[in-house]
Structure I
Amino acid sequence: MATNFYTAFQSSCCFRLSESQRMLAKALALVDEKILWTRPNTRSNSLGNQLLHMEGNLRQYIIATLGGKKDNRLREKEFDTQGGMAMQELWTALDATIKEAILTIKNCDEAMFLETHHVQAFRLSGVDVALHAVEHLSYHVGQVAFWIKQNTSTDLGFYEGLDLSNTNTD
């Protein structure tokens, strides 16, 4: 149980990253390699590009910025790549990055969340950095889920076995 805002925020970020990781694993298990690099149109990205982009963003925002590692992101390459990597290779990299991001957040002290950081063209607090990375991943998980559901006509069952119709009763 979190005892203050800092630990509650830290715990929530890790939970949400883990939740996105779980959903991605479930959804990506249904992907046929043949559609991995298919772009629905010239203005859209393939699933492969989405996975590269999610990995790059988490690495830049969480691991490099909050974790103090070197930022060597090549953002344009995430969108320009048109093949050459298999689903398992992409998922292994993203899965490892999510795990490292969670560990990085767990190791951040309160000062890191309050400090101002320069990321891309922005000056953000550590709270902003973490919040951006979590919501950015979640946003793209939704896109991936939509793409897979549309191409497989499958219910992804993210909350299978849970009764989500319960009302709040605290």
Structure II
Amino acid sequence: MGIGISYWGIRALTTIQLETERDTAEFARSIAEWIRGGMVFGLRGDLGAGKTTFVRFLVESLGGDVRAVASPTYTLQHEYPVGDSLTIEHWDLYRLNSLPMELEEPTPRSVVRILEWPERCPEILKELTIQLSFSLSILDASIEHRSVEISGPAAPELGAHLLRKVSR
């Protein structure tokens, strides 16, 4: 897992190279160590870029049932209990053109909200703690290159956490 950090104003933009599924699992474990209730994550990226795979590894890292994790494309939202007192809400906003009422309420301290396709409901963007933008490039028929850019208000804090992990 390679990390590069650029600071633009007060928000850091961190790019993580995820060359293998193991890198994605390691990235999710690192986020799991840092995450806390009340956070709202926005996941952007094309189909197949790794958004739901990241959620699967995050739920697993937090002690949840990985078998329950699936893309909420047709159901809108899934909930995954993790640990004793935390729930991951996994939303897919792709098919929407207005914000669901449930997302108009503040995120409870016992919940971490993960929103795929947050740009579909722009009014929610101001609520994001972190935005993870996944990208996938296919170099040839057998080589895929994945990366994720981290941005948002908590990006400097998360970037510092990730750098501490890498330097150990």
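Every read-out reported here was derived from the displayed coordinates using simple, explicitly stated rules and does not represent laboratory data. Given the structure is predicted, the values throughout are model-derived calculations rather than measurements. Cβ atoms are built from the backbone, for glycine too; each structure is taken alone.
Below, the figures for the structure above:
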{"quantity": "Read-out distance in nm of label points 7 Å out along Cα→Cβ at positions 110 and 150, computed value 2.8, structure in I, II", "calculated": "II"}
{"quantity": "Value 21.9, calculated as mean count of other Cβ atoms within 10 Å over residues 86-93, assigned to which of I, II", "calculated": "II"}
{"quantity": "For helix-only ellipticity at 222 nm (-39500 (n - 2.57) for each DSSP H run of 4 or more, over all residues; to 500) computed as -18500, the structure of I, II it came from", "calculated": "I"}
{"quantity": "P(r) over Cα pairs in 10 Å bins from 0, in percent from the coordinates reads 10, 41, 38, 10, 1; which among I, II", "calculated": "II"}
{"quantity": "Which of I, II yields 21.9 [mean count of other Cβ atoms within 10 Å over residues 46-53, calculated]", "calculated": "I"}
{"quantity": "Source structure (of I, II) for Cα Rg over 2.2 N^0.38 Å, for residues 22-117 alone, computed value 1.01", "calculated": "II"}
